[in-house]
Each structure stands twice: as structure tokens, then as C-alpha cells.
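Following this line, the structures themselves.
Quick note: the coordinates plus some simple rules give every number you see, no bench work behind them. Note that the structure is predicted; figures quoted are calculated from it, not measured. Cβ atoms are built from the backbone, for glycine too; each structure is taken alone.
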Structure 1
């Protein structure tokens, strides 16, 4: 009789992306490629493609709660990541359930705007996200525009990123990965963890197809945490995976296309 296979499970709580490049589709692809078992609780359906978001249909708070109950009472996740949460009632459900089940290794990606520029969260939900979900998170992963909203400060350089990451981390008592992909300088990220600022260098990859990069990175971090990495190494390993997915230069769609999540297992035909 063959030995049983055991791998950690990771839960994504996010919206669905019909083009498959972001949201739960990107999360599941990433998690599988990182070697964990992927599970999902869907917060919304989106009609979108690489050029923009046409419509959003949210699930009810009651249905989201049932999804979470079904997951946590059967296959308890070793890590959880959240993505697009467009309604404060859904945020309340998630925060309550994560506390109820004492979830661990929680990564919150405060998705506010799609790569295409489309708004993905109601303005009155930003406060709920910060007040209810950030305090239960182990790590939050804002990009520069999102950090500017949270800090109400303009970010123009690496020193601004450092100040903003620390400000957010101290306010909500969690680690903060401030992503530098929107920086004009390079793709360096700033990690505020355990009271310290850690600069994580990265090179800018000349690829306009970046649909779903935030979803991919946060899912990769959650996966690495589930596999036993500490936050610093989880971030570094996740960033390495993301860079590979961008460098593969997948070219699909008429707008900002998706990444090659499975770049490490596909056969290139050059």
C-alpha cells in the first residue's frame, strides 16, 4: 500500500476573475505551483478581462459564512489569504470567522484597484477593511497606491515607503509588505516586520503583462507560510516565484495580460 500524501492546505477568500489571471483563479494556480492544496471561498463574481472590469456580483454574507464554515470544519487551512472584498458586510463575516476558528498565517491583500485601473472596492469598505481585518492579519500586502490611501500620505521614494510601511504596521500591529511595483525607481519592496524595516531588492522586468501580480504574490506568501517559512523567507521566496512568472513573458489578451503561473512546469517552444 502506497504511503499517504500529506501537504498543507491554504484557503483563499477572494473574488473570481473570468479571465483567469487574478482573483481566486490566480490564487489557486499559484498555490498548486507552490506545492500546497488550494481551497477557496468566493466573495464575488466579476465579469472582466485584461482591459477592465465590466460588472461585479457579490455573494451574500450568509453564503460566504457557509463557505467558510464548510472549509474550516473539514480541512483546516495552514494559511489563509484574502483578496477582493468589496462590501463591509463581507469583511465583517470574514473577520468574525477567522477569529472564531483561530485561523493562522493570515495574509491580507487590500485589493482596491485592478491592474487595469478599475475600482474594486466600495469607498466605505476601506475603513472596515482596516479596522476589522488588519488587526487579525499576520501580514498585509498593500501596493503604493493602496498604502497612500491607508496612510493618507504621498509616496515618492524608498524613504517614503519605509515610513508608510512602519506607520501602517504599528497602527494595526501586523507585518507589512509594501510592494514597489508602482515605483518609478525599481521593484524593491519594503517589509516592516517585528519592529524592523527590511529592504527586499528586486529588478524591474520589462513586461506590460502584470494582471494579477498582487494576488499571485500574496498567495505565494501564504503558501510559503503554510510550508513552514517565517515571514521574511516567505516573502523572499514568493517574490522569486513572482519574478519568474513575469519573466516568462506570457502574452495573452488585448490589455495588461496575465502571468505564466505555471512557468516552472511548462515546456517552452522557442
Structure 2
């Protein structure tokens, strides 16, 4: 297998809650384009943006205004635009946006676009939190897409979104479905979760013999007082080693070379898949 070049873009919000969703979408896409061009110039082959990349993290509110931020996939403007960028640069792009399935039915979704600009499909966030400051069930229906793995031009790619990462079952399902590289676009603030950020995903990479790209936005988004998004996007290999990492507070492109031979090497060494006992795990689905 080949070495591929992976990229992650973390970007602070451009605009504020007083702006319309359309205005923020325009500004965020405009801000991402130079980073897409930079990634292309550096030879990035698989690129991923942060969770709901073209909007604020609006879930501290329960304001119906933000339903207008949702758009169809793949026929909405953002997915179609990113198909053009993917085709132009010969780059796989993972595009996490707020999806409108129909009026009143909305998902937290990532569209996956192949290097020739073809829309391959989508993953809808499976686990939806609902705690103070994170009223995601007000905005997102739990995903029903299962655990798709996308056979892209460069690798077999899986997606797991933000809060999903706390649930080991999905990582395992994606790996068993053939994923070699899994991206986790996130919007996570400092506090309870920050120490887990560099604990859970390296552990999941080791347990499943996969590369993981973890991308989180930086900055503070007013007027919501839920804390500082701590960036620190990174790529980790199947041995749990961080290959490249961003700062906590800057707009950045993270680039890492993934030696895809390592997937087989690590799985053959540890044999976690051979030694699992699925016939003994039935009770886990009943509790």
C-alpha cells in the first residue's frame, strides 16, 4: 500500500450570532478556501474540515433561527461547491455540515467527496448529547446511516463525529467494515473533555489498527458562554503516536503522511480482531 498525505483544517468562527446563517456560511467558506488551496499545493490527498464547518456551534442556544443553517446533501450549495474543489485538486474532501433531510428533520452530517468530485455518500452523527450548553437534540436527529466506509481514491475512509468518539462501538464497527483512516470532526470546548481529547482517539487507533484524524475548532464564539474551543487538531497512527498537531488557538492546516502499510502491520502484530469474542458480547446490546 502507498503513503498518503492527510490534512485537517481548524478555523475560528468568522462572524457572530447576530449574523444570518447565510452570511456566516459565506464567510466561513471564503475563509476555508485559502486553506484548501494550501492543502492542494502541499499535496494533501484526503482533507477534512471541523464539525458543522460553515456555521457557529449554535447548540448552546435553542433558537429556531439556526434551522435555516441546514441544507440538503448532496444537492445543497456547500456540498456542490466542495465537489468542484475536490475535482479541481484531485483531493478527497470530508465536508461536515448541518443537513436538512426535509423540513423539520435535521442531522449533523458529513458528506464524503472523492478525488474526482464524485459524491460518495454521508455519515450522520449517531450519538447526540443533551446537557446544559449542548442542546444538540434540539437541532439534530440521531443518525441512521449506520457505519459506512467509503472506498475513496486513496484509502478506505470512515467518519465519526465529535461526541461519537466517546463510544468505542462505532470505532470498532468502522474498522470491521474496512476503514483504514477515520476522521472525527469536532466542536469541543475546554473543560471536562480536554484531557480525553488525546486519550480516547489514540486508544481507539491502537484498538482498531487505524489512523485517526481528529479536528476541532479554535476560539470563543460569542455570545454563548460555554468556554473556549481548544483546537489541537491532530493525526494519530495505529500505534497511538501523534504524527502532526495544531495549536490550541490558531487557524491552521495540519498535514501528516500516513504509511498505510502500518494498518496491516499493527493488526497482524496485535491480532485484536482475531481474538475478539463477539459471541460473548450479546448482553452488551441488551443493557
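Miscellaneous remarks
- With semi-axes √(5λ) of the Cα gyration tensor in Å, for residues 45-156 alone derived as 26, 14, 12, matching label from 1, 2: 2
- Parent structure of the calculated result -7000, given that helix-only ellipticity at 222 nm (-39500 (n - 2.57) for each DSSP H run of 4 or more, over all residues; to 500) is the read-out and 1, 2 the choices: 2
- Source structure (of 1, 2) for mean count of other Cβ atoms within 10 Å over residues 21-28, computed value 17.6: 2
- Label whose coordinates, when mean count of other Cβ atoms within 10 Å over residues 37-44 is calculated, return 21.6 (choices 1, 2): 1
- Origin of the value 4.1, where distance in nm of label points 7 Å out along Cα→Cβ at positions 5 and 141 was derived from one of 1, 2: 2
- Of the structures 1, 2, the one that 0.5 was derived from, the read-out being distance in nm of label points 7 Å out along Cα→Cβ at positions 29 and 77: 2
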